[in-house]
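Before anything else, here is the set of structures, which you'll find just below.
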Structure 1
Amino acid sequence: MRIPELSHRQMCAIAAAVLVIGTAISPARAQSRTQLVVGVTDNINSYNPIADSAAFMASIWCQVYGFLITYDYEAAAYKGMLVERWEVADHTTWIFHLRRDLKSHDGHPLTADDVVFSIDRMKNDKQSAKRAQVAPIKSVEAIDQNTVRMTTNGPTADLLEYLTDHVLVMQKRLLETYGAREADHNHPYGFGPYKLKELAIGNRIVLEKNPEWKGFRPDTPDTVIYRLMREPEQRVTALLNDEIQIAQFVPPHLASRIEGSARHRIVTSG
């Protein structure tokens, strides 16, 4: 598979379909569970979900924590991920209604306070790489447990573009209880479709399907693994040997090896 450089939004859109675990799944378990392994080239270098602006890591946090808004390429429209619906109250005021059917991976309901806290962290955390995405927001407040009011600095017709695949939602109670570093490292319990099972800096990321998430397609893998493989030859060889199912960024001079395989194909995206 040859995939050109993808945007942040595109990576989030395909995140559930691009991703290794050091331990093989037992034959009995393999019959009932599916696993997708992807050889990737981008860095795996942070536990902090807002400290990295790279598209690859953003796609991971997209699946683990969940974003307010995402983009549906098939429908060519913005779509709520953690948000059920929204409306524009006036030129500078937006109202977002959160989904009520969501709980975190450790069993706590999604709240408006979590959203307010997360946007505040994106604005003020010294390590934040997300300030530009929330820059148009002057203030954000919880109207009630499930409703958030955002006030922008001025008329911002493209606010959804800022929010899409960028404003992830962390649990306020976890960060206040443990502190940011401890919560990010050892309590990464988001609201997204996948749970973070393992993150090994410079090595791999393992995600497992959140059984409470509604809307999975029948072919959605139970386990998705990203394995850092910087060398093109390594990725192509692993693909042809069935060690991985997707090889990212296959260079032209190695494409013929994949084209010559009856079991593989090259797909471009851009």
Structure 2
Amino acid sequence: MAAIYSQALHLHIKGKLKEAWDLYQGILKLEPNHFDAIHSLGLIAAQMKNFEMAKQLLDQALTINSTNPQIHNNIANVLISLGKKDAALLQYKKAIQLKPDYVEAFNNSATLLRSLKQYAAAVESYSKVIALQPKNPNAYLNRGNALVEMGNFVAAIASYDEAIGVKSDFATAFNNRGVVFRIQKKADAALHSFQQAINLKPDYAEAHNNSGFAQFDLAQYQAAIHSFEKAIQLIPNYESAKEGLVKARQALKGTVK
């Protein structure tokens, strides 16, 4: 049985879902309560976007082994896809209770908490991820984003700085830090941060767009026009950049007071 499951799992990982599904089903004909096979079938159903079936299969697996933290995490993921966010949050909490160092569940929970606008709780969850994985730049980035949503801009910048400290070429962290600087009316610092993002990622349309607005704030209208045009070159339907371009051209002509 172990050999068959191993073969099925190999096919599953390779993305050969139909072949894996058939092997998992074959296992259940011989051993109807095979937890791993049922669990894996639930995961395939979720991958195929059949979330109702996925929920049924994962619930079936849960009745066999309710102390497996991964099953609670995966049920939570499916519940989110079914629009049942509060129930999903409870499942993440159960997963973490069973495995206090479960980084994936902390991270998933934090993302869900942000979507529920429970920003303080999201920050706490991201901080748990950081405590467990201090070299995880995305955790610092995501915590910074949640702090921005809380309006805690000073702490957000500190978190972005920590992300950059871990990953010096983290263009997204430079861009997001620039956004916060601009919120704080620190246009020079914002522009510098956006340009650092662009230096790292020249095709970063959002950073070009943001640079345009920082340059507009600094009355650098010709430079702003260039930045907005570059953003539009990268994303032709970039509405924010199109609006910025119109404003910058008008300002250059002296029509905007």
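Say we calculate FRET efficiency 1/(1 + (r/R0)^6) of positions 151 and 207 (r between Cβ atoms, R0 = 25 Å, to 0.05) for every structure; which of 1, 2 gives the highest result?
2
Assuming -25500 is helix-only ellipticity at 222 nm (-39500 (n - 2.57) for each DSSP H run of 4 or more, over all residues; to 500) as calculated from a single structure, say which of 1, 2 it is. Please list the in-between numbers first.
Details: 1: -7500; 2: -25500.
Computing helix-only ellipticity at 222 nm (-39500 (n - 2.57) for each DSSP H run of 4 or more, over all residues; to 500) on every structure in 1, 2 gives -25500 only for 2.
Can you tell which of 1, 2 yields 0.35 when FRET efficiency 1/(1 + (r/R0)^6) of positions 127 and 247 (r between Cβ atoms, R0 = 35 Å, to 0.05) is derived from it?
Of the options listed, only 2 reproduces it.
Looking just at volume of the Cα convex hull per residue in Å³, which of the labels 1, 2 belongs to the structure with the highest value?
2
Read-outs: derived from the displayed coordinates by stated rules, not from any lab. Model, not experiment: these values are computed from the prediction. Cβ atoms are built from the backbone, for glycine too; each structure is taken alone.
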